[in-house]
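Please treat every number below as a calculation from the coordinates, not as lab data. Quick caveat: nothing in here was measured; it's all calculated off a predicted structure. Cβ atoms are built from the backbone, for glycine too; each structure is taken alone.
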Structure I
Amino acid sequence: MEAQEAANARRHDIDWLRVILFALLIWFHYAVFSLWQLEGSSGGMEAFNLVLFFVLAVMHQWRLAALFFISGVGTAFAFRRRSWRVYLNERGIRLGIPLLFGVYVLWFGMFDPIETTRLLFTIFPGSEEMPYAHLWFIFNLIIYSVILTPMFAHIRKNPDSGVVSLTRRMLRMPAGIGLMLLPALVLSANAILFKPWAFGEVGMWWEFPRYLLYFVFGYLMIAAKEEYFPALDRIRVPVTIITPLLSVVWFVAGEASGVPNVNEGGWADMGHPAFSLSATLASLVQSFHAWFWCLLVFSWASRLLNRPSKWLSYLNEAVYPTYIVHMHLTFLPIVILPMMGAGYYLGLTVGTAMVMVGVMVCFEVVRRARFARPLFGIKGGREEVVKLWPYNQTEDDSLRTVLSLCFHALSLAVVFVLYVFLISAEWIGG
């Protein structure tokens, strides 16, 4: 019984990483979409700019991969307590409803529902036409959850099946060599085989199987039960030493390879041979670099963050709704702050803070509106709402009904404000 409880215990480090990585997502998007402000900059800022470009480029290689891995970890924990039918039903509610709300409401798909629906069911429509914008993460996650459910259900019934046994043997290899090498080699095979043919972007083309692999790896590590986290502990020191070196090698290798778009893919269409020694080496470095960064953050999170906090459950609940709305709030500060004389780095600091405050205000409003909660990916209904202020200050059902109407009205106001921010940014920015 105690062993079973330990196996099902919630990992606070995984929750903390989810919170931290989605917070970094807000900063990352603000930093990337405001880079135009650095064009032609001088005055001794070149060193700062180079560091910024290096940090952004390195983060882009592993940040989303780590989030898909974490989603696989969460799925493994979920399948210990749920049947496949319950799991798919929960995925449909938690992911499907916010996706449809985002596509048809937040991103204006309701004004052209036929074309929006066509693009929603188009395989890899491209970044310019995808109707879900930044919600492609949710879109891919739904697809991964559905197509992998048979494997999850099989492992649930057969916890010592072949793929799980293979994962355990990998994790038990001396000095953690299996955990460091084998997943990276699988990721390298995906890159070498699929990357030459199309430019990978926002989870499409070769990135689609790449993130699927990270999702599967996350699931299998937890399916192996007690093996994974001890293996992380064993590799913490070597990974901490190797990862920064890999970052430098990766940063240099892309330029030195002589292959166009070697990190993004699609060089075959640009006249370069699909398979070459330089392209293969660059793909190997890229895959190992991303995997080692994941191992680095997971191993240190396991060491430092696996402890409860009164803030963790609150911040964890805020992850999805803040992710859903953050892009609408990002572009207006990017346009306005430079007009007020703020340089790039001041604008990045102030603008990111403004977006952080804005998304948390949106979260605080919609979490108090029973019928808005599922639209923004928040679990629970009335039973959760009544625990919150000001509902918990009264037992009067009539007063609670009035409060509910007020917060539902405020939720509509939130959507209106999101529209205003997005449209104003496009109008002012030209």
Structure II
Amino acid sequence: MSVSLAVSIAVFGLIATREWLPAFVRIWHVMVAGAVVLVASGQISPRHALAAIDWNIILYLFAVFSIGRGLYDSGISHRIATRILALRSPRVALAGFVAVFALASAVLTNDAAAVIGTPIALLLAQRSGGNAKFYLIVLCITVTIGSMPTPIGNPQNLLIAASGGVPSPMLHFALWLLVPTVAGLALATVWLAPGALAHGETPVEPEEPAAANDKPLWPFTLAVALLFGLVVGDSVAEAIQPGLGIPLGIAAALAALPPYLFSPDRRQMFLKLDWPTLAFFVAMFIVTGSLLESGSIQAVLGGAQARMNEPLVTAGIAFFGSQLFSNVPLVDMYLKLLPSLEVGNLMMLAAVSTLAGNVFVISAASNIIVLQMAERYGGPAISFGEFARKVLPVGLATTAITVAWVMGVGWLTG
């Protein structure tokens, strides 16, 4: 076993057993420590470590964290929560919450929806007397499933759409993945509703920012509109002419300009950014970069590497590989190892790598964002095992439904 693989397994193991570690140890501490060990031991050079970091994704996360923080400080989270709670019953309010953030993840990416939705989930739990842990898990599952049917729904879909193997990405993603998305959201809502609506651990309500109503909201609503317009425009441009669009990180950075240029609280917005989560992702790319460079991934794949164009093989690798490496770096590595690009196989890769996020905390970037942001807002900590127990049935069921649907569409169009 290579040192890179051993360190990755150790990182995964420590995150899985974090509930038994000292309270001050956070998920990002573990991942950063793993990256430091790999660089210090010479498993990956500093130059290669910097090259392994997907700065496009880091810039994107910086931008959406900025927009999300600014929206919260403007008081919009409290307004949205009030509107949702005004629906006729707690069950309808929960369904409304799922619908709003499934749509948000489809059009703004799941990470942006996670940033905006975390304080709203805590507010809904506090004001309705529901279980905060379940509301946070509902958000995690919603933004994961809801991001599946569009090429702009999550970073791994964007990587696949940008590969050039999917013509007319908006049309093809919807054709292949919209039906299982709707079925998965319905199943998840029914499964988790009793736990979310039951009285349980309710957090202190996230404090509404002082003088929120006096702060201009337009820079942030403009930022959201720009993000949507630029991301959709980029997808259309890529569909017309591969290479014509702009990177997602640049698009998000442009969208974040109005808050930084025109908001009077720009300095506080920058200082209150979720820097630990950004550090987690920088370190994660270094760890996976070391794995790829060492040849550990290729060795683990073995004979399966020659069958990576087979949809069922892709489904298996995407599902289990996402548990070890998280879905974004898994897809990045998978695309680099694929001998050819075929639409059906790419749709399977997109769908299963996305739904694999509904297993463990570390399986999807959006899970990390929700849980770490919740703790920063004073919400409850959710252990690795607790998260897995609640979401695993949904993850397995929605993955089975989606694999069957994609195979069926492939058979009909093949």
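For this structure, a couple of remarks:
- Taking FRET efficiency 1/(1 + (r/R0)^6) of positions 353 and 401 (r between Cβ atoms, R0 = 25 Å, to 0.05) as the criterion, the largest value within structures I, II is that of II.
- Each of I, II could give Rg/Rh (Cα atoms, Kirkwood Rh), for residues 65-120 alone, but the derived value 0.98 comes from II.
- Which entry (I, II) yields the derived value 20.2, 62 for Rg and Dmax of the Cα atoms in Å: II
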